[in-house]
Structures are given as structure tokens and as C-alpha cells.
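*Asks:* Right after this note come the structures.
Quick note: the coordinates plus some simple rules give every number you see, no bench work behind them. Keep in mind that what you see is a predicted model, and the values were worked out from it rather than measured. Cβ atoms are built from the backbone, for glycine too; each structure is taken alone.
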Structure 1
Amino acid sequence: MLTNTFCHIPHIGVKTEARLWAENILTWPDLAQATASGMFKAAATEIGVCIEQSSAHLDEANPLFFSKRLPSHQHWRLYHEFRDSTAFFDIETTGTAPPTDAITTIALFDRRTIRYYVAGHNLDQFPDDVAQYKLLVTYNGSQFDVPYVERSFGIRMNQAQIDLRFVLHHLGYTGGLKGCERALGISRGELDGVNGFLAVVLWREFARRNNTAALETLLAYNIADSVNLERLMTIAYNEHVMKTPFASARMLPMPEQPAIPFSADAALLHRLKRQYARYLRD
């Protein structure tokens, strides 16, 4: 989809891009030829330079060039070309205010391997592992997960990012991650009804009572957040592509759901849901 994308180029917005597609100007070489023939007279040089830069950065597998030039709700365009260097991640925290707040668990999924990190065990491995990827996909991560990780580890996450909150909102899907999942037919099974508040409670159950069932339930929830992002990303990408002339060539198959290595403790969840029922609305 990137080679059909023009709205990262100066002086071309989404409406102009659609007009160019309608005129059968479909790729960067098409646009370069049209520009050389007199289109965008005043900006021809600037547009030509950006087309050359786009080709070079795509050859170098550099999604950051494009993410910096596209609005956040258009970042879905990066996914097709950069799937093999993409990771989906989500964090859970203690839910307290600074300076006592902290990350408790992180789930990282790259379409092949599920990795998970636990405070007091292997959390410090996360910065090195996530640095291997060029494109990160989150839900509201640009506002929460990424800044939280940067502050907690004292690092900068300089990868290109797709924040599905904005991509899905542009399609009309709202209500948080769980609300979007429900709207798109993604079920969590035994984890239905578990939310961020209960994730905090599960960590406290583990930390205070060494309740390993609570930790495993928390990890099952955290990993579900991460792996479900791939399905949401694919759905969002396909719905956006359907609105372009390129649907027949650019649609992506729905991924298979990977096996999550932990299971929720049903009895524990039942007890906690009853105990904290008034806090469990999404």
C-alpha cells in the first residue's frame, strides 16, 4: 500500500490522493511522471525529491520516514510492507500514581513468538528485545504504553508506531480496546469481563500472597491484549484498503489465533469479579 500512498508527500492530502487515483495515477513512478509533465508546477521539485526519498527509505526498510509524514489515523498504510519487522505489545501496571507506579508485566508478540516479562523476574530484558523491531503496534500506546516504558526504563522507543486507537476511531470503532474487540467479533472467552482494574488486582494478589494463579491469569490477560492486536490490525487494514482502488491486490488474510501459554483461573476470576463488580465496566 505504501507504493500507492501519496498523502505523505508535501502538498498532497487524502482528497488530492483520491483524485490522483481516479486519474489512474496509482504509484510513485506514475506520480513522478505526471509531475515531470507539468502537474503541481510550483511544487514539482519538492514532490519529486520526496518521491525519490520514499523509494530509498522503502528499499532501506525504514518505516519511520513514512510514519513521521502521515497522520496517526493513516499509519495503517505501513503494515503491509513492514509486517515482518512488526511487534505488538501491551503493558500492565500497578495502577498507582507517580512515583510509586510501576510496570508489572509486558506482553510482546511478533506474529511468530509470544514473549512476556514480569517485574522482579525478567522485565529488564524488554528494552533489548523490543529494539529488534522497526514497527510497533499498540492500542493507545502513543499516549500510555510507550511514554510509560520510556520513563520506566530511561530509554527512547524510536520505532515507527501504529496506534490502533486512532486507526480504528477513523473507521468508527470506539469504546477502548475491549469495546473494539466486541464490535469486531473478537471474543476473549474466559477472560471476558476482565479489564485494566482487575489486572491491577491480580498483580496485588500475586505480590502480596504469592498467588501464582493470579500471576498466570494476569499474564493470560496481558498476552491476550497483545495477540489480539494482530487481528485488530488486520481487520483495520483491510477495512481501510477496501475504500481504495487496491483492495483486490492488498487485502491481508486473517491470522490464526496463537496459543496463549497461560490460562485464567476461573474460580479466582469469579471471586474477584464478585468482589469488585462495580469497577469492572470497560
Structure 2
Amino acid sequence: MPQAPNHISGKSPNMLKRFVQAKEEEVAELKQTFARYGPPLPCSARSPALASTLSQAGPGAVIAEYKPASPSQGPIAPDLAPKQAGELFVQGGAAAVSVLTDRRFFGSSLQALAALAGTGLPLLRKDFVIDPIQVTETAATPASAFLLIARLFARDSEGFRLVYESGLSAGLDPVVEVFDLQDLAAAKDLGARIILVNSRDLDTLHLDRDRHRRLIKYKEDSELWICASGLSTRSQIEEMDRLGYTAGLIGTSIMHSQDRLSALQALTNVKEL
């Protein structure tokens, strides 16, 4: 069973340090497990590729996120099991699914990916990936992509590239998350082709809703951009599409809704059958 998430009230500083410390502990345990039992085999039934699916989904595509909790709000959707979420996302017209797999801060687990594989949608593993061994772990799941947060490697460009290239070697799409121009420069140095702009500062948890608008002007034609955080309406998704974003990633506003299906359908502009 997933552990109860750590609930961080207010805009606590040094959140990135807490995230990394937690992952370093997990990575150490994972290395011990792999050394004893060997690494897991790659998944033979991987979900569809994220980039191509989003490109074909049409304007204003929505990536729905399975997010049972958050470090700033505590439990968000403790009643929603991953399989139920998958059924909701398919019926609601999501183009892909983002899956939180962190236990300590988001109350989820890696098993959520297997439970959501039945959607037939691309699965993006969203976690704090800091080591290639986590890429090996991801490759053993149905996920076809994983989040790679540039800010976690602010002073370790070699480590950043190593994890990125490990993802490519494993046949996974690294989705590189950026928050500012320094992050974006690091992503472009890697040759990243899928870039996610997060308007929430992961260190302070502060939300800057204009960040999506400021960074998109640096988008190149060969890149696919995703916007995340602070999105809750169809009009916002359509604005992001006009700016140049291929998709918007939305979790909290769907999870918080009293009628999650209607909330998602309003975001995707899909009419209920």
C-alpha cells in the first residue's frame, strides 16, 4: 500500500532538496535490490509513444494526470484507484496519461503504471528521476516516457545527460521539464525534443501563470512542448495551443472536481455520449 504522503503546508523552501534526498534513499535501495536479484526485464507491452500520439491528437490535447496527493495539499483523490482513473481518462477524451509514482510526497506507487496500462494511451511516468537505475526501473513498466526535471541537475550536467541518454537507449521518451531560461538552455544542450514547461517552482511551490507565455517564444519547430500547472479551463488550453504548445498536462483540477468526468470532458471539449 502507498505510504501517506508528506503534507508540506505553505510555500516551504528547499523542497527540491527534500525531493532529491528522498530519491537518493530510494536509489540506494534499488541498487541493492538489483545487485541481489538482477535488474528487471524491459516491458514487452509498452504503451504508445507519447510524442507521435500527441502530435496526431489535434489542437488542444490534454494529458490527464493520476495524482492522488500532493506535497502542498495533502490527499487530493484518495478514493480514486488507478484503474478507475484510467476508465475516467479514456471516457473523458484524454490524449495521454501522466502517472505520479512517488510514494512519499504524492501517495502513489510504480504499480499505478501497470494498473493504467489498460487505457491504451501513452503513459508518462512522473517522478523525481535522478539516476539511470530509475530509467531501468521505468523500462520494466508499460510507461513509454518519463519526466526528467532539469532543475534536479542544476550543477550536474554530466548526470543530466547520462539519465537522458539512458532513457533513449532504453527506448523511452525523456520529457524534459524546465522552469526558467537556465533550465531550457540545459534541455536544448541535450537536444531534448519533448519539453514540458512547469509554471510551478518546485523549490517554493509558487505558481507563476505567465511563465508558459514567456518561455514559448524559444520553441523550435523540431520540438514538442507541453505546458503544466495552473491550467483548469478549456480556454486556457486553447490559449496555450495558439501560443505553440501541443498539449496541456492537468491533474489537480480534475482530481478535485466533484464530477471528474464532466470536468475532464470540459477540458478536452469531448461531448458525453
Structure 3
Amino acid sequence: MALTSSGQIDLNAIHVEAGGSSGSQAAMNDSDIRAMIGKGSSSQNAFNEYYSVSASAPSATYKGRVINTGNGFPSGYVTLSSGSKLVVVTLQLAGPGNTMCLLGNPNLTGVYMTLAAKQDTAAPAPLWPNQVTSAIYYAVSSLSGSVYITGTGGSGRSVLHVWEITGYNSSTPVSTASVRNTDSNSFSKAISLSTQYNGVTIGSGITEDTIPADNGGVTVSNSDSLQQRDLELATNHYTWRDENTPSGTRSYTCTNNGTGNGYISSGTTHHLTAAHWK
């Protein structure tokens, strides 16, 4: 359970959150206390730096993806783990998205997921003008085994990626962000959001395909793992994870390492969304 977000906070409460026994001896320079806010030995720290801090460190596991090379939402089955967890779905859809996502069955019934962030504003000329969509949805679920994921939105080739997060304090994201590249002379775009110490960020992006496909694809700075899929020499659909984050503002620079699909030679679109949990 996280420490209070305001008002009085004392050393005993901080020590208990760090795993100590109530009433036992503790000091602000103890390693277990400093670790909760990422401070080094003998570093200056203050009581107000511990507001809302938790000793927990959520972790994210990639569970797979569903691809649609035809037209519309990429509905399909993904195998989920047993027990309660936070299921996060990242969408990279061709076409605009009045999106909706759910865990359930093909009849559009089940657990409706909550939208964390979405970016579906068309890139400005002369960048690739397609109104593609990047979005992140989440829901707490105990569904396990082969679970159907479906929804609405998108057209043409589309992908959804699925993550599970465990060990979190709150299912509601600490922060979210959405951006798009508007620079016709750049193959990169950064997205930034507020992060907590030992939190986890999940990101989603869609860009032009990287040509050649073996030229490194897309890379994302500060990511611990990256999943991506090029579809039909047209679009690259990617998602990333960043665990054990520092406290502050964290940036992720997404770079298309190819030459795009030839729409223009000097730059390409990136539609990016990200959400952070603690």
C-alpha cells in the first residue's frame, strides 16, 4: 500500500512501507528506505519526497499479438495467465479510430476495457497522410487461458499487442501521453510522461514500414523490451515496455531505422501513446 499523498508522514510509516517492523529502529539513510525513491547512500532526502511512494515494483509480461491484414479491428485469441492481473492492450490501427476494446467473445460482450490514451490525428503534409491510430486500453481481469479480444475502429492492416501487469498498486495509470511526428525531416519522435520510481511504462506506436525490413526496424530508447511487426511493406506496428523506472519525467525516442515506404524520403509519421503504472 502506498504512503499518504499529503499531510503528515513520519519515519515509522516510511520504514513499514519499506518492509520494516513498526516501531523498530530506522534512519532516513537506511538503504531500504532510500531505495524507495532511488537515492544513493548519504544522499539528501526529505519526508515530502515519500508522498504516494510504494515499495512495490510492478512487472509487465508480453502475452502475444493479433494481426489483421484485411480490413478493420484485429480481433482474435491470446492466452492469458491465471489469477487477477492488469491486462493492457496496445492498438496500432490503419485508419482513424473511434475505438473500443474488450475481453470476451466474438459477440462484442465481455469486459469492456478502459481507454488510457489515443492518438489518431492525421499527420500534416508532406508526411504520410493516413489517419492511423495508436491507442492503449486496460482492464483488471481474472480471465485465463485462450481469451478472445475484439473491438471497433481502424481499417486496413492492424495489430493489437497484449501485456499483463502484476504487482501494481493501482490499475489506473499514474500518467499517460500521446503525440505524433509533425517534422517532415525526421524519422524519430519522442514521447514523454511522468514516471514514479520502480514503475512500469507500456508504449504503443505505428509508423511507415522500414525498408529494408532488416535495416534495424524501429528502435525505442529507454525501453527494456520491444515488440514490432512490419505488415505488407506499408506499416510497422510496435509496442514497448520499461520497468523499474526512475522518478521524474521519462522520454522514449522512437526511431524508424529504414527509409519509410517511400511516401517522402526525408521523414515519416509516428503516432505514439504511452501509459505508466505503479
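*Asks:* Comparing mean count of other Cβ atoms within 10 Å over residues 200-207 across 1, 2, 3, which structure shows the greatest value?
*Replies:* Working: 1: 20.4; 2: 15.8; 3: 29.6.
Top value of mean count of other Cβ atoms within 10 Å over residues 200-207, among 1, 2, 3, belongs to structure 3.
*Asks:* Here helix-only ellipticity at 222 nm (-39500 (n - 2.57) for each DSSP H run of 4 or more, over all residues; to 500) has been calculated and equals -11000, so which of 1, 2, 3 was it run on?
*Replies:* 2
*Asks:* From which structure (1, 2, 3) was distance in nm of label points 7 Å out along Cα→Cβ at positions 40 and 264 calculated, if the value obtained is 2.3? The partial results should precede the final answer.
*Replies:* On the way: 1: 4.9; 2: 2.3; 3: 4.4.
Clearly, the read-out refers to 2.
*Asks:* The value 20.4 for Kirkwood radius over Cα pairs in Å was derived from one model only; which of 1, 2, 3 is it?
*Replies:* This figure was derived from 1.
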